[in-house]
1. Thinking of 1, 2, which structure, once distance in nm of label points 7 Å out along Cα→Cβ at positions 34 and 130 is computed, gives back 0.9?
2. Given structures 1, 2, which gives the highest value for mean count of other Cβ atoms within 10 Å over residues 82-89?
3. Quick check: -12500 is what I get for helix-only ellipticity at 222 nm (-39500 (n - 2.57) for each DSSP H run of 4 or more, over all residues; to 500), calculated from one of 1, 2. Which structure matches?
4. When Cα Rg over 2.2 N^0.38 Å is compared over structures 1, 2, which one is greatest?
5. Between 1, 2, which one scores greatest on distance in nm of label points 7 Å out along Cα→Cβ at positions 18 and 258?
6. Quick check on the output: 0.25 is FRET efficiency 1/(1 + (r/R0)^6) of positions 42 and 226 (r between Cβ atoms, R0 = 25 Å, to 0.05), derived from one of 1, 2. Which one produced it?
Structure 1
Amino acid sequence: MVSIVRGDVVSVGGMIPIGLALVPPGPEASNAIDVLVGQVRDAAAAGIGSVWLGQQYDLDALTALAVLAVHVPGIGLGTAVTVTHSRHPITMSSQAQTVQAASGGRLTLGLGVLHRRPVARRFGIDLDGPATYMREYLCALRPLLRDGTVVFEGDMITADTSGFAGHVAGSTPPVVLVAALGTAMLRVAGELADGAMTWMAGPRTIEHHIVPAITAAAAGAPQVAVSLPVCVTDHPEEARRRAAAHLACYAELPSYRAMLDHEGATNPADVAIIGDERHLEAQLHRLADAGATNFIANTTGITTPAERDRTLQALGGLAG
């Protein structure tokens, strides 16, 4: 494969694994699972290697993935992300292992902490020290996923399965990624998980901030799964205006604002991949050069139905 990467620089090589963020069905859908099954079948037919579902306050991501695993064989499944506050590590382990058994080992478990204000408002938790919390969470979770048992007592989390089996028959330990942007969380992801997931981090930020920070903390080669908004279109200015409106909230959240500042971006639309197939391919190669090991395309809110279909076909062509 020969592709333009930066300007007139040409590189020859393969493409990093490509996944697709599923579009969460709204309350107007007749059945949310039926809608998701259709999306996953479309992604698989296009040749996309994996699909990813985030956790909100309605549909449960892990439960949905277990169902999708049965309906659509072969395609990779991931959470991007499921939040830790609503599930104790023992519960998270039980559910993740259940998805692994249902899917034949196709799950990547993406974990994240909510921003401080939503945690306080939605869960009544005053989360001080999110990186410390995630460190303790992983110290409790990883032994359960690996060995089926844990005895852990931290300052924020206690987990003890003494006397009970914690292994789900048919499951294997899933890859665990942590939503990480700041240096402290990247250190946790490098030390205790298999890698990190990012959102709103462009290639310059991946190369000069994300990859150096997580690599310095990791014993081996960590995964860096990069997620960005994507729209393949012949009308990039129209798509960019939609993206600016749909993604505006991320510019107000400190962690994402910091990533945009790293990138030298004014607003979230500046880091979105918007353009034709050639532009998409060039940007994915640029991310790979920066150190990304996986890519998750997110089309939510910025594509027309025709553009979404075109984007799926372009992503699938590159994945193949």
Structure 2
Amino acid sequence: MALAPSHATSTSLLPAIGVDLGGTKIEAVVLDTQGASLWRVRVATPAGDYRATLATVAALVERAESALGLKHCTVGVGTPGSLTRSGRIKNANSTCLNGEPLEHDLAQALGRPVRIANDANCLALSEATDGAAAGASVAFAVILGTGVGAGVVVNGQLLGGPNGLAGEWGHNPLPWADAGEFAGPACYCGQCGCIETWVSGPGMARDHLARTGTRLDARQIGERAAAGDAACEATLQRYESRLARSLAHVINVLDPDVIVLAGGVSGLERLTSNVPRLWGEHVFSGGVKDSVQTRLVKSLHGDSSGVRGAAWLWR
């Protein structure tokens, strides 16, 4: 399908609309050419209703342009899952999207081309463009939340891959697992012991429950560890070891300049200092101590990174 914007001005000179299509909320933002936010709105996602979701996104784009007196801005959308070769969504935890030609249908609804990328890829693009990884040759950005995802940006360009799987780090096995970690918890993807089952927020909570019999979420575990709770501190140390091993695996394969942490679990400030002290044992460095140059940083734009990265898909 060949839809063209109705304006003749270069898209790089126009404000850009980004949409973050989440399971519970849809957020839209308009960024100017320097990345400043001109307009932002969040609305509830129509639960399990694909057609209503399309209408909601189209209405948000119309509201944004009307509010700012704009016409036919570029539109980028961050979504769970990824596009198949045929242009349909796969692997989305918002299951009403799976199998649907989302990019095609949104382009028809808006009368212009739309660019779509996985939400973790949008995070990576945002942070590599004007965030915590700005200027890095290779950036790896990780979402540590209800699930685990990641994206890769090389020289300012988002890396997708022929299967749309670049950055699907969370569905590899936990590396260097010890006897107590093998074969690991069952994952929704059909495998066992995936990184996601260990370093997501629910993964940390499950591990704490199994060790202590106490049901706490990741935020509560962090707060209690900071207050001196020994059991919670032990849970965090196990978590940091698993995250360090998982990221060492990435360094051995990709050797990024920067790894950016985002998502709810990244609110644990100790991760950016503790994890690099642990990953050196597993990074292939020829036995040279303190030789790992990769930086581990927290995202600059926080939970706004996804929607900002969606806007940047046209840059």
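1. Numbers: 1: 3.7; 2: 0.9.
For distance in nm of label points 7 Å out along Cα→Cβ at positions 34 and 130, the value 0.9 is produced by structure 2.
2. Values: 1: 20.0; 2: 15.8.
Comparing 1, 2, the top value of mean count of other Cβ atoms within 10 Å over residues 82-89 belongs to 1.
3. Numbers: 1: -12500; 2: -10500.
Corresponding structure: 1.
4. Details: 1: 0.97; 2: 1.03.
Result for Cα Rg over 2.2 N^0.38 Å over 1, 2: largest is 2.
5. Values: 1: 3.2; 2: 1.4.
Checked 1, 2; max of distance in nm of label points 7 Å out along Cα→Cβ at positions 18 and 258 sits with 1.
6. Values: 1: 0.65; 2: 0.25.
Value 0.25 for FRET efficiency 1/(1 + (r/R0)^6) of positions 42 and 226 (r between Cβ atoms, R0 = 25 Å, to 0.05) corresponds to 2 out of 1, 2.
Only the coordinates and a few stated rules stand behind these numbers; no lab work does. Predicted model, so just to flag it, every value in this text is computed and none were measured. Cβ atoms are built from the backbone, for glycine too; each structure is taken alone.
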